[in-house]
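Enquirer: Quick heads-up: structures coming right below.
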Structure 1
Amino acid sequence: MLEKLAKQTAVYGISTIVVRFLSYLLTPYYTRVFGQETYGIVTDVYALIPLALTLLTMGMESSYFRFSAKAEEAGGDVAGAKRRLFATTWGITSLAATIFFLLMTLFRHGVASLMGEAYVAHPEYVVWVALIILFDVWGCIPFSRLREQGRAMTFVGLKALNVVLNVALAFGFGAAGLFRTDFGVGWVFVANLAASVVTWLAILTTTNRTVPHINWTLLAAIFAYSLPLLVGGLAGTANEFIDRQLIKYLVPEGSMAQLGVYGAITKIAVVMMLFYQMYRLAAEPFFLSNFKKSDFVAMNAAALKYYVMASMVIFLGIALFRDLFALIVGRDFREGIFILPVVLGANVLTGVWLNLSFWYKREERTSLAIVVTGSGLVAMTLFGFGLIPKWGYYGAAWARLASESVMVAVSWWLNRRYFPTPYAWGRIWEYVVVALAAFALCETVSRLVDNMFAGYAFNIVIFVAYGCYLVRRERIDVGAMLRAVMKRG
């Protein structure tokens, strides 16, 4: 079973890496086109968009996976049940997005004032961003349907279409000098919107002529499952964007410039986030399928250990060579590269509590999501108010790490209490401690050795040694593993 998960992760992963790599071409480009404060607007907006998407999708993605599995379990007219499920979840999210767009358009001046001085002169930014959200939500459930059907290549192909169009238009607008006009950064949103519209039109071809139609009886049952996910998702998403908002409102001077630097540095952690995203795309529908409890417990326990192993390899690969990764962003943004290890650590923990969340989604105890993400939001707020006014974006990075740590701790406690799973915590801690010790050793050597090339050579040796240590400790047959991943089922 884990071979299936590994293969799905590889399919999503290889394709997603290519797609996201194209998307992240915008980071080095924008950080060279825009100054710190202007790029701060980009960082701010793209931190707020996920919150709107979470609110408007209302936990329907996980609900779609779970109720699809229940339809298969119930038998009978499975195709008809799934069609009603698709039409209902698509219908309610589309309706919510439409209402949201109308409200944002009607009250755009007030929203611009709330967002800060940088937006007051351009309230039209609010409308353009609301349109992006509208089309992204309209396409959300059709994309979830592709994942549920296992149509990974179609899913990734359409995502690639979106990214390629966005990147091409952004570079085209830059070449035409549009970023230097009064509308300025607004052209970033125009490029995104155009890509979202084309992608939405393309994904309509995969819906088998199903139209959004709400079955209110079915929706009531879905909401009973998804409402806690919505509340927990809002807290979790707020947890991901509130560090940016706290920088904007708590830093005494130059807040938008600091926000721009922070956003650029967090983008450098691209490989870690790519791994998390590709794992989540494969693991969520996989673990919410109808496995026996014993199979689910065993697979989830093993998956967490291997996730941590891979994450620590990525952590070292980026953290040890962060000066090279700093070249991704413009010169004005490299001053914040020292926070990268902290950001990477927080990203590792995000995947850990994702694994620890599958059991309560499977058991339909989704109200526990509120406990987990709510605790993280409280921690983020407390540490943010304590650290950000003094340390700026460095404090934001540590507040994020503290928040993710609290969510992992709460998730672990809930798992131990309600759904004991034999996670290999001894091995997991061993791999984390050894990786951190290797990082500390390399940092010490780099301070003692003046020669940059000698320092990098030492880092390479330690990095390779850590990988060999993992392979030997787990007795991994690398050749067999690669054959299993690449084997076509």
Structure 2
Amino acid sequence: MMKKRIDKIEIFCKNPIQAQSNVFDFLLSNGKNTAFGKEHSFQKIENYTQFSQNIPIKTYEEFSEFIERAREGEKNVLWPGKIKWFAKSSGTTNAQSKFIPITQESLEGCHFKGGKDMLSLYGNNFPFSDMYNGKGLMLGGTIKNSEKGNYKEGDLSAILLDEFPFWVNYHRIPDIETALMEEWEEKLERIAQQAVHANITNLTGVPSWMLILLKRVLTISGKSNVSEVWPNLELYMHGGVNFEPYKEQFKTLIPSKKMNYLEGYNASEGFIGIQDKNPSEGLLLMLDYGIFYEFIPMDSFRKGQQEAIPLKDVQLNIDYALVISTNGGLWRYLIGDVIRFTTLSPFRIKIIGRTKSFLNAFGEELIVENTDKALLAACKTCKASIKDYTVAPIFVNNNSGGHQWFIEFFKEPKDMELFKQELDNKLKALNSDYAAKRTNNLILNSPEITIIQNNEFYTWLKKNNRLGGQYKIPRLCNDRKIAEEILSLL
């Protein structure tokens, strides 16, 4: 079954533009009789040019009117029929909850399909895997019936867990009752208790939360590393954040030579990319999941221009804001992620940040890719490793200031001054705007580091109702709101 799927993946890799054309026609055909389709004259759209002219690119806030109608139970608003699930997400840059529609087509033809393909691609790269002789440990969120009573809402991971066929749940830990528990701390404890004596061969979940769970398992078992607890563990499937800052911690906890890591890009809005090579060359853009892709060059986006291009016109080494139309009923939706193509044959991407997650308080234009790489370099030089971090501006006056780094270390550097210098120097090397602003401390002073030592990030997440597998600390902010809240917890 998996080999047959590999053949189909190879077909869209060889004919990517045709694959996207097929998706385009499928989406228009299904959308033409919806309220959104009628309002935007889908019946008259015959090509991409007309599509881009008829439908303006929308953020969630601009799209929410239609989503709210669907949540009220109205049929045929964004997609044929009634929408039964909404993935609830706070995002990383906006505290307000978002409700992303999940249709039967997007559940089966996108999210489930992506999960199967991760296993297919892993099996293709590692044909002698023994993974299926054990169980998978999956970290998911919570789900509940809406107050309106006409749909279910919750984390995407919880919706998937709740709708998995019985044979998937048979091979998974924890049990479904525990998996969907709302009390996150109790859930982690129960998962650890259930998993510690099982034959776990694979893990799935966001790195920061998975680390907390693995350390709890070690405490319960009394073992020195995870490989002693689960000797047959061979795969960790992850996504949601850049894995590089966490990699050394996982290697320390799981010192097995047979351990492999596989990245997926599964947003609430759709399953977008999967690592298809080892070592990674980027995430293969999945072109037959019912998602039609468009891209806005970030140089234009930052100027307020929203002219998108289709897949056939993209280039290497250019940052793009990602726009998607999906079988979940999203139309020219600005998902908020910034990507860069690593190869064009086939089309592979890497996520380099968020359209709203950047630091430009003084014209330095730092993005998450810059700060991740700089932290990784400083950690390597100083033999340190981190759990999590966030960065905020420090305002001295209207024209100058600096950056305050809140860092929770897994292993602290012995020489913090050297760590700070390495961090600063790497940022200068990566970003010319930052380097210019740092010249003679004229606009930017050297970074200031505040060490998180007593789980203040965890406390902040809990206080803001963000405990759960999909939530994480925002990396970069242009104001001090989160910084001041964390300072108050120190």
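Enquirer: When relative contact order in percent (Cα under 8 Å, 6 or more apart) is calculated, the result is 23; to which of the structures 1, 2 does this value belong?
Expert: Of the structures listed, the value fits 1.
Enquirer: Identify which of structures 1, 2 gives the largest calculated value of mean count of other Cβ atoms within 10 Å over residues 38-45.
Expert: For this comparison of mean count of other Cβ atoms within 10 Å over residues 38-45, the top structure is 1.
Enquirer: With helix-only ellipticity at 222 nm (-39500 (n - 2.57) for each DSSP H run of 4 or more, over all residues; to 500) coming out at -10500, pick the structure among 1, 2 it was computed from.
Expert: 2
Values quoted throughout were computed directly from the atomic coordinates according to the rules given, and no laboratory measurement underlies them. Just so we're clear, the structure is a prediction, and the values are computed from it rather than from any experiment. Cβ atoms are built from the backbone, for glycine too; each structure is taken alone.
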